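A.B. asks: Below you'll find a set of structures to go through.
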Structure I
Amino acid sequence: MKRNRVLVKRKVKGLKARYLSNLAHKILDALGLEGVELSILITSDEEIRELNRIYRNKDKATDVLSFPMGEEVGGWKLLGDVVISVDTARAQAKELGTSLEEEVKRLLIHGIVHLLGYDHELSKEEEKRFRDMEDYIQSKIEPPASR
């Protein structure tokens, strides 16, 4: 079994690279993926707004962006890049009454599901498939609730 490779770049503080890497490995393992490379960028609202404007023609900050690749390089399948704004994640976590880590987990799962080719904006059916995949991943990486 070939291990997956996760590259983490943090442009802002707030989250530990080890936490992000371990979380991403759990998600990729839950999906049964092997030999893939995933890049994660943790950044600010300012930078994600610029990326959203350039690549999606939306001049506003967002919580997560995904840039799929799907190419083979040096024996690795490049899954793509997930970009998360820690500013928006922090605000959403506060709004939802959860931790920054929990919100980032939700966003990372969301971003990876996009990298797998799912798109919740296409149709109601596709949105259901997308949400089902998110729920599946969440159930695979969460420890079972104690009784």
Structure II
Amino acid sequence: MEISILKPTDDLSRFWNVLSTFRTNLAEDTYQQELSEMIQDGFHLIYITDHGEIAGFAGYRYIHKLFTGKTIYIDDLFTLPQYRGKGYAASLLEYIHQEAKATGMNKVELDSGPTRNDAHRLYLNHKYSITSMHFSRPVSSEKMELFT
């Protein structure tokens, strides 16, 4: 199983199917610009292909917090439904864990929606702990619908 790293020269249109399946709030005409901006801000994207299709991906960034110190924060981890059960998400998690070790990070963190029970089992099976509750508040009422 080979994990690929998104490079600046990669064609971002290849990611539409997997990204839009997971992040249904994305618009096809703007997601490439949004992703480009995130990459410029330090976002990393790794992925696995299966028969030429991007089957799963993880997006993460390096952060430094007073509470946890140097941390890799996983923004996104997703495998398309037809490719689940092949160990892709576990491989992506392990890649990130090894990256954290190699770069001297203290932790790997992520948030997960309260109803994503399959994802929770994966994280717990890979020695992640439930350490907090995540709270958020939209800045404008226009963005409220994304979170309800």
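Every number in this text was worked out from the coordinates using simple rules, so none of it is lab data. Predicted model, so just to flag it, every value in this text is computed and none were measured. Cβ atoms are built from the backbone, for glycine too; each structure is taken alone.
A.B. asks: Assuming 1.4 is distance in nm of label points 7 Å out along Cα→Cβ at positions 100 and 132 as calculated from a single structure, say which of I, II it is. Please list the in-between numbers first.
C.D. replies: Details: I: 3.6; II: 1.4.
So the calculation was done on II.
A.B. asks: Which structure, out of I, II, was helix-only ellipticity at 222 nm (-39500 (n - 2.57) for each DSSP H run of 4 or more, over all residues; to 500) calculated from, if the result is -15500? Please list the in-between numbers first.
C.D. replies: Working: I: -15500; II: -8000.
Structure I accounts for this read-out.
A.B. asks: Between I, II, which one scores greatest on mean count of other Cβ atoms within 10 Å over residues 36-43? Please report the intermediate quantities before stating the final value.
C.D. replies: Values: I: 21.0; II: 12.5.
Largest one: structure I.
A.B. asks: Next question, about the same structure. Taking distance in nm of label points 7 Å out along Cα→Cβ at positions 20 and 84 from the coordinates of each of I, II, which one would give 2.1?
C.D. replies: The read-out comes from structure II.
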